Every structure is written in structure tokens, then in C-alpha cells.
1. For which of 1, 2 does distance in nm of label points 7 Å out along Cα→Cβ at positions 126 and 142, calculated from the coordinates, equal 1.2?
2. I have -8500 for helix-only ellipticity at 222 nm (-39500 (n - 2.57) for each DSSP H run of 4 or more, over all residues; to 500), calculated from one of the structures 1, 2. Which structure is it?
3. Out of 1, 2, choose the structure whose coordinates give log10 I(q)/I(0) by the Debye sum over Cα atoms at q = 0.12, 0.20, 0.30 Å⁻¹, for residues 158-221 alone equal to -0.37, -0.93, -1.22 when calculated.
4. Looking at Rg/Rh (Cα atoms, Kirkwood Rh), for residues 190-245 alone, point out which structure of 1, 2 has the largest value.
5. Quick one: volume of the Cα convex hull per residue in Å³ came out at 214 when computed from one of 1, 2, so which one is it?
6. Please state which of the structures 1, 2 yields 1.00 when FRET efficiency 1/(1 + (r/R0)^6) of positions 86 and 174 (r between Cβ atoms, R0 = 30 Å, to 0.05) is computed from it.
7. One of 1, 2 was used to compute P(r) over Cα pairs in 10 Å bins from 0, in percent, for residues 38-197 alone, and the result was 9, 32, 30, 19, 9, 1. Which label is that?
8. Between structures 1, 2, where is distance in nm of label points 7 Å out along Cα→Cβ at positions 62 and 94 highest?
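Read the figures in this text as sums done on the coordinates, not as results from a lab. Keep in mind it's a predicted model, so treat the numbers as computed, not measured. Cβ atoms are built from the backbone, for glycine too; each structure is taken alone.
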Structure 1
Amino acid sequence: MSPHDAKSVIRRFVKEVLNDKNLAVIDEICPPDYVELDPLPGQGPGAAGLKAFLGESFFKAFPDLVWVNEEMVAEGEYVMARSTWTGTHRGEFLGIPPTHRAVKVAAWTIDHVVDGKFVDSRILVDALSLLQQLGALPAWPPPPKTFQAMVDAAYRSVPTIKAADLHRRLKREPDLLIIDVRDAAEVAQTGAIPGAINLSYGTLTYAADHTAPEDWRDPRLADHARPIVTTCGLGPLGALGGGLLHEMGFTNVQILEGGVQAWIDAGLPVVKPGDQ
């Protein structure tokens, strides 16, 4: 059979079976032992299985189905086609109840045609697109915030305090808690504000969480109204710490503007572990 004749068989199947819904044509161009190499879920074997799948499932689910071959390439007994099909989902399909949504789906087929009949076929359907159009898949989640976006959000929700103002507050507010959210190695290298406690950002996530196991929580964070200032080396990580506490319901939180470096630049003292 010439490539031209093989393409003619494909065109007949698309027009008479898929678009005209004439299932009797399947008996004329598919032998009983026809093989679907990648059967769709629920499709039985042979020509009978193809006929049942189309008539009892596919056509009922998409009664206005229109299948269009966009292009075909034939070599010997094989024809490869790129197609699109459209339809309205009006019946259950693959366990999905009717959504009455219109869909447009891409498909690719490789058909083996001998003496005017299909010997075997392979069909690939853009199932992901189909399921998304039917609403069977959740919407794609928004991309995660970048570090800078998280810092900017924290600065929008939590007020800042300058080093000199914090120094004055420490003299008159003994209950004021400064939390340095850097890791211990960085604190040891650059020093910390006198009286500050060191809770790394990762530790703070559960030390301030009242739903965490009791032995994970820090008792100094039991009072959500306690005045707290968060800091780090330069400010951004301290901002994240302040934002985290704000989200957890702490109501009296500030972020040290410029971090410990701003404290040092203001001529204020720092201490290193072992000095306190």
C-alpha cells in the first residue's frame, strides 16, 4: 500500500468514525485482532474494544467532538499524524463528572496500515492539558517568594527602630527582649548587642510557636505582648524574624534598622560569647 493510500485510510477514520460517529466503519477498517498499543483507561482489546470505548465513553462525554488532522507524514505502512480535537464535556469521562466545559486538546497518532486496514495504533493525548481544562487538576501554585520579597513584606508589616533609639529604650525597659536571629558562629565572630538572646531564624520558627511541643518552646516568648526587637548582622534576616513573630501573633515587635552593624556604627558596644 502506498503512503498516499495509507493516509486515505486515516482520513476516512477521522471523518466517518470520529466526526460522523459512524462506528460501523470500524468493522471495515479494523480487523478483530486490531491492537491499540497505548489503550486509554477502560478501553478493551481489539476492534470491539475500540468501538465500545468510542461509543460508550468518548462520544457520550464529548458529543460534539470534532477531530482535525493538522498534518500527516507517511513512510511505508506507517502514518504519523498531529491532530487537535475539540468538544464540550457533557458526560462522565475517566471518572470525571460532566463539567460542560469546552476543551481543545492536542493528540499524536502512529498508525500501522496494511491492505487498507489498521493493524495497530499508538495514540498520545495531551492528558495534562485536558485535565487542566476540565478543572480536574488544581491551579498551578504561585511561585515561592524570593528572599528579597519576603524581606520587603516584613518591613511593610513590622516597624523598625534605629540603634540609638533602641539603646535608650534598653535603659528604661528592662523587659525589652532583643533576639539575634543569626547562627551562633556569626554571633561569635562579630559580637552581639549586650543582653540580646541568640535564637537562629530556624530555631525561632518553633521556639515562638505555642503549638510546638513544650520542650521546643522558649519560655521567654510565652507573652505575645512582650516588647521584642529582632536583629541580625545587617538587617534582612532580622526583618524575617520580626515578620515571623508578627505572623505568629506577637503584637509589640520591631526590627533593628541596619542590624548589629548599625549598632556598631553608632559607637555602641557589643559583646561576644563568654563576655556576658
Structure 2
Amino acid sequence: MKGRSRTIPEAVKREVRRSCGFGCVVCGMPIFHYDHIVEFAEGGEHAVENLALLCPNHHQDKTSGRLSRNSVAARRANPHNLRRGMTPGYALARGEAIETHLGNLIVKDGEGGEDFHVLSINGNSFLTVHHEEGGVTFSARLTDDEGRTLLRVDHGSLSVSTQVWDYRYEGTRLSIRTEAGRIALEADFTDELVRFARGLFIDRNETGLRVRPNGSLVMVLDRLEVGSIQGGRMGRYPKGALAVVRESLFSFPLHPDGYAFARIIPQHAERQLQRMKGKLTREKRGSSEPA
């Protein structure tokens, strides 16, 4: 008789991640192992209902007998994260310096100094490097097209939305899908490197920046792409690397100083965009009318 495969099918893993809220069923931590409630060696199947996500600590507790099978089954029926919109924070490893990649924009951070804003949108930082006691950390917020938070890092503490379609964090690579076949975010995190290979940063005014898979950076306004930004490698500037500003939001001229790149979206560009959107809407309505 042929032995059973110990490999859990990917489709089963994905459903387990979703049904467990993308984190440990006990504490919610978004770093986890796949645990067979009824052990595989005892005949337990690779079935969704027999698999639970457990963080390394709680997985060790179960393996060592400190956490019972019945307790895991009870938590599996009511996972920690499904009662919350975001997972609890997971502390990423700290280093002495961080090289930050925002698409093809590369920032080599030096020693000491104040917070360095890799990306600022309308005066609010969406990606910041912090120099703190005990090492260098970073903060970031990545969103979907409507500005809803998908991933949040607060001074090195990582949290993920429990409302996404799928989330994986394997090795250094973190990825989020908002629907089948649609990768919304790809990033790599180590104690020396923060790299966003794909993602979107949108504020409540629908202004922001998209990182495309090819590394290019594109400004976004009202869900439309309005211009690209040339990246490259740079040293440390007084305040930050890139500032994107929507001129119409401010009653006074705003010219961000201390940034390597400052991109101001002028009001006339917004008016042109509104005319374009109106034209597209009229064309769409016309094409849907019966002949």
C-alpha cells in the first residue's frame, strides 16, 4: 500500500489561512505553522477542518503536550483573528541599518538622525525609517484601491488585515491577494532590507503611489494613474526620499523641502483629469444604451 503524502495541498492551505483569519487561532500572530489537530501520524487527514494555524510558540506547546488537542479544536472553531479587523502585531527583526527599496527607488540609510520619510503623501508619512534604541525599525501602511489598510507596520510591529482574500509570509517574502489571481502586495523584510516589490499607498484623499511589479513608480489620483516617477539609488536627505502633494488640498503654496524628490499634482491637472473621467463616463453610458 502506497504511503500517504505529508504534503498539504496548496488549495487546502489557502482555505485554512482564510478560515483561521491569517494567524494563530490562539493568539492571532501572523507567523504560523500548519498543525494537524488529529496528528498526521495518528491518521489525521489533510482536511481543512483538521488543520489549524498555530504560531511557533503555541505549536511547540501542542507538540510538547502543554496545549491539548481539545483546546486547539475549540480555538479552531472560534479563531482569535476572526473577531478582529487586523492581526496582532508581530515584531520584525531589527538591524543596525536598513536599505529600503520602494520599487526602483533605493535608499541606503546611514547612522543616527531623525525619522527618515521614504514616502510622504500630502504631508503624512506612509513609509518611515526610525532610529531607535536597540536598532533601526520602520513604519509603513499599504492599502487597496479604496485606501483601506492591507498591511500596517508600526515601528517594526507588523499587522495584516483579516479581510484580505489571501496572505502568505514564507521566508522573507510577504504577499497579499485581494482576490483570486490578483496580487496586491509583495514585500521582503529582513533586519537589513525592506523591499516593496509591488503595492499601493493611498490616503483618504485618493492620492498616492503605486509600485508596479517592474519596479516603476506611478502617481495615483482618484484611482487613475497620472504620472510616473523616476527612481534610482540615493543617499540620505534631510527629511526624506519622496513627497507627493495634491495642490488643491492646501490653501497656500506647498513645496516640500528636504526631500530627494517632490512631486506636486497641480490643480489644472486635476481639472483635466475630471474632464477625462467625465468623458469616459459618458462614453460608457452611450455604449450601454440599446441601439
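1. On the way: 1: 2.7; 2: 1.2.
The correct label is 2.
2. 1
3. Values: 1: -0.37, -0.93, -1.22; 2: -0.33, -0.89, -1.28.
Comparing all candidates, it corresponds to 1.
4. Numbers: 1: 0.95; 2: 0.98.
Structure 2 comes out on top.
5. Numbers: 1: 214; 2: 189.
The structure behind it is 1.
6. Numbers: 1: 0.00; 2: 1.00.
Label of the originating structure: 2.
7. Working: 1: 8, 22, 19, 8, 7, 9, 13, 9, 3, 0; 2: 9, 32, 30, 19, 9, 1.
Traced to structure 2.
8. Working: 1: 1.0; 2: 3.2.
Looking at the calculated values, the largest one is 2.
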